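Structures incoming, each one as structure tokens.
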Structure 1
Amino acid sequence: MFTGLIESIGHVIELKQIVSGYRLRLRTSLVSELTVGESVAVNGVCLTVAMVEGPDVHFEVGPETARITTLGSLHPEQPVNLERAMRADARFGGHIIQGHIDGTGTIDEMRQEGDAHWITVRFPSPLAPLLVRKGSIAMDGISLTVAGRDDRQFDVMIIPFTWSHTNLASLRAGESVNLECDVVGKYIARMAEVFARQP
């Protein structure tokens, strides 16, 4: 479980295809604090540390994960958001994030307003019932608030701290981002679906 408060920006060293999918090698300042077997959210995707080697950490990315997230298209030097699993004795400053991506969105527009930035993201239609104005959305693992939305896109406003402490400044219109909707909303939507089917 994660909070969406990014701890560090890592950089892709290599994404190598292997029999079981991909081997992702990242360089990060967190490397001395990571151990084999622990969970780390990489651009919002929950991955398991497979190896720690010098300044680098290795993860294995399964074929399904590569298909339904942006991880299969990472390239060397690309910055990625990193967050270790939430501690039970720490403050919970973001929102509940599982690291299970619901779909990818496409950045339609990025614009600046004073020191803040606005990002408009087009999302897959099945996610529409799960996106609520003023509700939470995790975008590339970052806990954000939906400032506005319609049936095909939503807006988020990025404060200067988040802009400078995540990978958002490196993104451009047309690029894809990982989206995870609020887990509470997903359970409510599922319960409503089940109840609607009952006679």
Structure 2
Amino acid sequence: MELSHKKSDRGFVYNMMSKSANTIMATAENQEKQLEALIDLLCKAVENNRKFLICGNGGSATQSQHVAAELVGRFKKERKAFPAIALTADMAIVTSLGNDYGFDSIFSRQVEAYGGNGDILMVFSTSGKSPNIIHALRMAREKGMNTVSFVGNHEDDVRDYSDIVIGVPSNDTALIQDVHSVLCHVICGSVELKIAPQTR
């Protein structure tokens, strides 16, 4: 059966895409200095053979795995593998920690296990308020790690535990996740460009 597309449906599609594009550009303008600082931090970590630990909940959990895959594999350039671990990926660990210690500890316990001085913890949280994210950031600070938080409009809860905060100017979860996805590619591409300027 052929489906008809109403004018209102097309309007919704274009409206959503327009909002996403506008929010991406607003983030680029508002967070330029923070993004430059983040790229420099990540490049220094790569040069010093430091690890990246990455986490988030829900859609942000898959975002964490996406970033880890780009860092360990490649974005566009052939270069050495960058050591990145998505703390959301091992279901045996996540579920055992949730069962034995509580959901708030599923990331902080892994940070305690894997994190070291000079390593980087990157967290994705559209709300900026998730307890397991806050606990992970606190643990990272205790371990002497650098901490980076990708959030939406609300950054008060992560501010005290983050060296760099990239805030998306929106309260809409979907829009924030759209921008976080773009930021992942911008970051991976920028680090590759600086670390491996010549494609092998």
When distance in nm of label points 7 Å out along Cα→Cβ at positions 53 and 189 is calculated for each of the structures 1, 2, which structure yields the highest value? 1
For which of the structures 1, 2 does the calculation of Rg and Dmax of the Cα atoms in Å, for residues 77-156 alone return 13.8, 39? 1
Output 0.40 (FRET efficiency 1/(1 + (r/R0)^6) of positions 37 and 165 (r between Cβ atoms, R0 = 25 Å, to 0.05), calculated) maps, among 1, 2, to structure 1
Answer label among 1, 2 for the case where distance in nm of label points 7 Å out along Cα→Cβ at positions 29 and 149, calculated from the coordinates, equals 3.4: 1
Output 138 (volume of the Cα convex hull per residue in Å³, calculated) maps, among 1, 2, to structure 1
Label whose coordinates, when helix-only ellipticity at 222 nm (-39500 (n - 2.57) for each DSSP H run of 4 or more, over all residues; to 500) is calculated, return -18000 (choices 1, 2): 2
In terms of distance in nm of label points 7 Å out along Cα→Cβ at positions 21 and 101, which of structures 1, 2 is highest? 2
Top of 1, 2 by FRET efficiency 1/(1 + (r/R0)^6) of positions 109 and 141 (r between Cβ atoms, R0 = 25 Å, to 0.05), largest first: 2
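No value in this document is a laboratory result; all are computed from the given coordinates. Note that the structure is predicted; figures quoted are calculated from it, not measured. Cβ atoms are built from the backbone, for glycine too; each structure is taken alone.
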